[in-house]
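Structures are listed in the sections that come next.
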Structure I
């Protein structure tokens, strides 16, 4: 009996999470371009890019960034939360670009959705490990993964706007800095 109740509770939590995500996604897709830009929260792009580049392009000395440097570069737990929040907005901005460049917009949005899944997984692990005060050894790896996913999302979006709608590109680039 207890197993059935536990299974029902887990199913309800998962269903609630999916419903919430669906509601947020639909709300964002109804927004116009300026509304989407105002929903972006400040994430320091240069430090996050530095962390991502360090992870993506290994050098002979792979201990360039210490864990505390990575933590500071992403903005701590608040920066992780902001990257997670912005992921949905970035995907909505890519979907918005489908209006004038359908083929590339669809592909970029799908790639960004996959990056967002990695970002969600990494941020979930960071929050979990911070709340349990465990896994200090693994925390920098999740921070790197979050930074890489966010970096790839912003770079994909900027490249899409640069090639598809150069008139909106400067405003987007400024909003992401």
Structure II
């Protein structure tokens, strides 16, 4: 068998309808478009789902779910994939170079899946609890620099009590009003 001898099975390929090619073809005169009307004219089709002005089905149904715009920012790395890697010191750039995480990933997180029996040193890579225990059991290390804390806003001071001189003056006015 040769490539130039290959053919599709008999009856698998059919010629397309050549519309508007005379009465004998069965698709002549109106070319299957019927008589008059919008659909008979060129450019006269409404978009898919148009229901004659009625609210279309895809707009009547409620929206469901959520598509996260940042879903692909953090890539997952299995512990079994760390076992197969050649590098001992692993950071995001090494994971991208090995093709384990996509190039557009902004961070990576190691999850517990598969075995890890060699010593690895992770730098600036997030780790789950189970993966952390497996990496540390194999003699590996995890280095993550803590994020700098935001400066705390000073608390508002409570309103101080009014000086006693003002309170005395109010009492005197109150007494005078009672006498009058």
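Just so it is clear, none of the values below were taken in a lab; they were calculated from the coordinates. Please read these numbers as outputs of a predicted model, since none were measured by experiment. Cβ atoms are built from the backbone, for glycine too; each structure is taken alone.
Some observations on this one:
- Origin of the derived value -6500 (helix-only ellipticity at 222 nm (-39500 (n - 2.57) for each DSSP H run of 4 or more, over all residues; to 500); candidates I, II): II
- For 35.3 (mean projected area of the Cα convex hull in nm², calculated) the corresponding structure among I, II: II
- When distance in nm of label points 7 Å out along Cα→Cβ at positions 61 and 125 is computed for each of I, II, the largest belongs to: II
- Read-out distance in nm of label points 7 Å out along Cα→Cβ at positions 69 and 109, computed value 2.0, structure in I, II: II
- When relative contact order in percent (Cα under 8 Å, 6 or more apart) is computed across structures I, II, the figure 12 traces back to II.
- For the set I, II, ranking by FRET efficiency 1/(1 + (r/R0)^6) of positions 37 and 85 (r between Cβ atoms, R0 = 30 Å, to 0.05) places I highest.
- Value 15.5, calculated as mean count of other Cβ atoms within 10 Å over residues 117-124, assigned to which of I, II: II
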